[in-house]
1. Looking just at mean projected area of the Cα convex hull in nm², which of the labels 1, 2 belongs to the structure with the highest value?
2. Between structures 1, 2, where is distance in nm of label points 7 Å out along Cα→Cβ at positions 163 and 187 highest?
3. Assuming 4.4 is distance in nm of label points 7 Å out along Cα→Cβ at positions 43 and 323 as calculated from a single structure, say which of 1, 2 it is.
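Please treat every number below as a calculation from the coordinates, not as lab data. Since this is a predicted model, take the numbers as computed values, not measurements. Cβ atoms are built from the backbone, for glycine too; each structure is taken alone.
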Structure 1
Amino acid sequence: MQEIVIENQDADYLLNQLNQILEGEISDLWGQKVLTFKNAVGKGTIKYIQFDWGVTLIDYDLTFVEDVKLTYRPENRSPIDFIFVSEGQLGYVHNGSNTRHTLQRYQNVILSPLGNAQHAFFFDAGVSIKVNFIQIDQKKYARKKHSNLQYLNEVLFSVFEDKSERLPFEHLGNFNLKIADQVREMRGNKDEGIIRTLGLEGRMNIILALQLLEHHKFLNEETMPESLSAGDIKKIYQLSEYIVDNISNPLTIKIMSEQSGLSPKKLQLGFKMLYSTTINEYVKKVKLEISRDYLRSTELSISEIVYLVGIRSRSYFSKIFSEHYGLLPSEYRKKIKSKI
C-alpha cells in the first residue's frame, strides 16, 4: 500500500505533497489549483480552491493502480469535512480507532477529528473514485457575518464550537440523489473567470446546505426528498438477489414492493441510485444476462430458455436480445459454438 502523508492542508502545500507521489502537473484555473497525473501510479485530477471565511473545496476524480492511504497528520486543528462520494467508495479511520468506515456512493458524510489527531482515507486499487470535500475552518467561519451557526442543531453546533466531548464526530448519513445532482452540476462547470468562480462557490454552498439539512432530518428520523436510508439500501441489494433467484416468476412493481417492504417510489429511487436504471430495465437486463449464459453453456432450446427467464413471448425475447447484444439468440449460440 502506498501512503501519502499530509501535514499541512494549505492549498499549495497539499497539492505539492500529493505531487511528490503522483508526479503530475499542477496548473491554475482562475484560482482553482488543478493537479493532473497519468502514469504508473494511476490517473486523474485533484482540484483545490479556497474561498473566504475558511471554506475550501477539494474534488478528487482518480483511479490508483495500487491501494493508497492518504494520511493527515495536521500541525493545527483539522477542519470539518463535508464529504460526498459520487463514484466508488472510500475507507476512513480516525486516530485511536480500529474501525475502518466505508464512505459509500451518494451517502452524506460529515467528519471532524479531535483537534489535530491523525486520520486517514483509503483509496482501493483499480476503483474509479469521484469524491468532493467541503472543508470548513471552524474559527474562521464563525467570524463570518450572518454565519447563523447558532441555528444549527445542538450536535453540529458543538462540533463547530470544537467541544471535545463531541469529537471525533462522524456522521454517515442517508443516501441522496439531490445532492448527487448538485455535485454533478458543479463538477461539470465549464465557465471561465469570475463566472466560473462564482458558479463553483454558489453550487458548493447549495451542496453544503443540503448536507446540513440531511443531518438535521437524520437526527429527527426523517428523510429528505430523493433520499434512502442505509436500511433501504440493504433492502434494494436483497431485492436484487431475489430477482436473480426468481427470474422465471412474475416480477411486477407491486410484487417487488411487497417483497422488499419499500414503496414503488423508493424502489425506483433505489435502483436509480445503485444501478443507474429503472427497476424494470434492471429486471430485463438480468433476464438477458441469464439467457445469454444458458445459450452459452447449455443445450436448452431457445423456447425453454425463454420460459426459464420468465418471458412469455419468444419473438419479444428475440427482439430485446438482438437490441442488447446485436445478434439474434440463435446467431449468438452459433457464434459461441464456432469458437469452441
Structure 2
Amino acid sequence: MKRRFSHAQKPPHRPKWKERELIKKRQGLKVLVRAGFYLLLALFFLLAIGEIWKNWHQALWDNQRTFYFAVQEGETSWLVKADKNQQEAVVIKIPGHTLINTARGFGEYQAKSIYKMGEIEKISGIDLVKESLTWTFGIPVEGVLKFDQETKNLDLKTAFFKASLGWGKTNLTKWDLWRLFLFFNKLRLDQVETVTINDVPGVETKLRLDGVTVLSLDTERLDNWLLSRFTSSEMVNEPYSWEVMNTTMNSGLAAQVARLLRNTGVQVVQVNEGSAQESKIYVDNKVNSQAVRFFSRFLKIPISLSQPDRSSQGEITVVLGNDFWCSCCQY
C-alpha cells in the first residue's frame, strides 16, 4: 500500500546528490538521442549525395549534344531525336509488325518481339532493342524506355516521369530522365515533328507466306529521308572528313559503321578494307572533334593521336578490327 501523508506531514526529502544524478542521466539520454538523430540525418544526406553523383556520373546525355533514344509502349516503338542546339525533336512511330534487323545475328524479327527475345536469350531486352534499332536505322540509339501498357499517342513527359518513379524499364539514369523532361517541357508543339513509319519513303507493306502482314524497310531510300531529319546539328557542322577501314574477314562491317556515321551527319569520304589491325580511331593532333569523342565512346574504340600505317583519304580514320567484331557481334 502507498504511504499517505497528512497535510501536516511532508514526504521524505530526496538528497541533492540523487537529484544531480537524475539530471545528468536525463541530459545524457537527450545527448544520445540528439546524436543518433544527427547521425541518421548525415547518413541519409550522404546516401542522397551518393545517388545524385552516381546518376550524374553514369548519365548518358550531357544536355548539350543531340541525343537519340527509343520508347516502347506495349507493341509500339518510338524512335526519338532530341536536338538541344536546334531546340527541336523528331519522333518516328514504329508499329510492332515492322521488320527489324535484330542485332547479334538473330536475323529479321518484328519490332514487338525483340525485347522479349533479349530477355529469353539472357542478353538484356533493353540492350537488344537499343542495338537492333541502331543498326537497322543507322542511328546511334543510346537510351531505351520500356513500358508494358500500349498507348495510341506517345506522351514523352509522362514517360519520363513514370520511369523516374521506377515504372517500366530503362537504361537511362534519373539525371537523364530529368534533363529530357525539362528539354521536352520547353518545346512547343510545332518544334516536335511526329511521323508514322508507314509514311516514310522506303517502307513497304508486305504479306509473308505465313499470312502475316509486315512492314519492310528499304535502307537506301530510308537513309535519304533520315539524312533530312535525323542528322546531328553539331556533327553536320564539323569540317572533318572520315574514312572507315575494315580489317576483319567479315564483309560489310565498314559499310555498316559508315552508314551510322553518315546518318548522324559525319562526312565519310572513303570505305575500304585493309590488313588485320586492332580497332582504333586515328586522329591528327590538330583535330578537335566532338564526333570523334562521341563515337569513340559509343563504338568502344580507343582514340589514337597518330596516323594509321597506310595513307588515309580522311582526316579521321576508323579502323575496325576483330576485337570490335567480337565485342559487338551485331551485324
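1. Largest one: structure 2.
2. Comparing 1, 2 by distance in nm of label points 7 Å out along Cα→Cβ at positions 163 and 187, the maximum is at 1.
3. On the way: 1: 3.2; 2: 4.4.
This figure was derived from 2.
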